[in-house]
Structure I
Amino acid sequence: MKKYIPILRRTKLFAGVGEGEISAMLGCLQAKQDSYKKGEYVFRQGEYLNNITVLVEGSLHIQRDDYWGNRSIINVIGIGEMFGEAYAAPDSGALLNDVVAVEDSTVIFFDVKRILTVCSSACKFHSIVVQNLFFAMSEKNRKLVQKLGHMSKRSTREKLISYLSEEAKRQNSGTITIPFNRQQLADFLSVDRSAMSNELCKMRDEGLLMFEKNKFTLL
């Protein structure tokens, strides 16, 4: 687990905490590490969580399948990102979505009660982690609001424009790389893949953008 301390230091959860302090806190927070092969479930809908989880290797999707197998991708978890914090409060209920590894992945689990209960020594670094958790949850809520903005658009084109424009702003470039293939992008925007592909081709022919696989250039 110690080899992932440099990654943990770059996470929002441990912002402002040195590698030595993180190493000392791993035992205090009852940190545990586990690995998952591509396609394996980290969590399944209906489970109850008592851990906050940080991805230190690979990539995860938070997704939901309905009764007929239609899939919606709620969020993408990249290296250094945290998930599970929405279920940290008591009586928060069961997990509403699945968490799936989209490539071989490694995660570290932290006991949420240990994070929220400052240790007897009351070290300032533990207090910083609690503060960071609050800030990280606030940012996650902001991202969900952004996605709702994409989803609120009426047409497939409007959803594509909203999402790609937001990514261009975030990446500060007219040429962007998104973390989805075509099917995953359709699942993320809750649109039909064929209709979305047709719309992308129309937008390309109209001179609005160019694309190759998951790389887009907005014109």
Structure II
Amino acid sequence: MTWLEIVSVLVYVGIYSYVLKHIDFSLLFKHKRIQHLVFGAGVSVFVLWLFRAGIYDGLTVHFLWLTALTLTLGFRYAVLISGLVLLGITGVGKESWQMFGANGLLGVLVPIALTYAVYTFSFHRIPRHMFIYVFVCAFFPGAAMIAIKMGLIGGFYTLNGYYSWEVVVDNYEVLIPLLIFPEGLLNGMTMTLLIIYKPDWIYTFSDKHYFDPDKDKDDSNDS
């Protein structure tokens, strides 16, 4: 392993361990509903990540679905689930163990953290409305996250000396424009359907905040 790969593993494992310490596992073990959501989300993401395409080893593309995962289950559970899924995907040979840290840090943690940052900014700084939630928190971040992930991973392969920048651009980065809209649509449609049929599954969404903002303001003034 190169020094970049070693550093990425140490940083990813350190952040992952820190997040795990702040998860209330007693709540997870106590409530079957949370267990079903976590397990179902993990299986869904795992199956989605199995389907990928690429010419060069490591420079493969697949849908992330991490924005919808983060909005549905929150930051900590998203980190927990994505880490387990990445471990499983690497275990079945879809990713290399040498890239585990980089994939976890640049391909998983960064998209999740940025998605949650966009949601937090939107919640506190932008008028709350269902369409704002779907487009600002789900569609656009979903599209942006796959572009950021591919840019960071491509840069990592170049810095690590695996491929030249020309190879990365011509065989990997060139696919970004083809993926941003489908990824945004996948996340946006997922959150739209959940809002309509299963709003109680969504950690970051509440009818009180997005369908009755005046009542939310009144409650805030009363408090």
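General remarks:
- Cα Rg over 2.2 N^0.38 Å, for residues 78-197 alone - highest-scoring structure of I, II: I
- Source structure (of I, II) for distance in nm of label points 7 Å out along Cα→Cβ at positions 70 and 110, computed value 1.2: II
- Mean count of other Cβ atoms within 10 Å over residues 142-149 from the coordinates reads 22.8; which among I, II: II
- Label whose coordinates, when relative contact order in percent (Cα under 8 Å, 6 or more apart) is calculated, return 21 (choices I, II): I
- Taking distance in nm of label points 7 Å out along Cα→Cβ at positions 174 and 206 as the criterion, the highest value among I, II goes to II.
- For helix-only ellipticity at 222 nm (-39500 (n - 2.57) for each DSSP H run of 4 or more, over all residues; to 500) computed as -12000, the structure of I, II it came from: I
- Ranking I, II by Kirkwood radius over Cα pairs in Å, the structure that comes out highest: I
- Origin of the value 3.0, where distance in nm of label points 7 Å out along Cα→Cβ at positions 38 and 126 was derived from one of I, II: II
Throughout, read-outs are computed from the coordinates displayed, never taken from laboratory work. Computed from a predicted model, the values in this text were never measured in an experiment. Cβ atoms are built from the backbone, for glycine too; each structure is taken alone.
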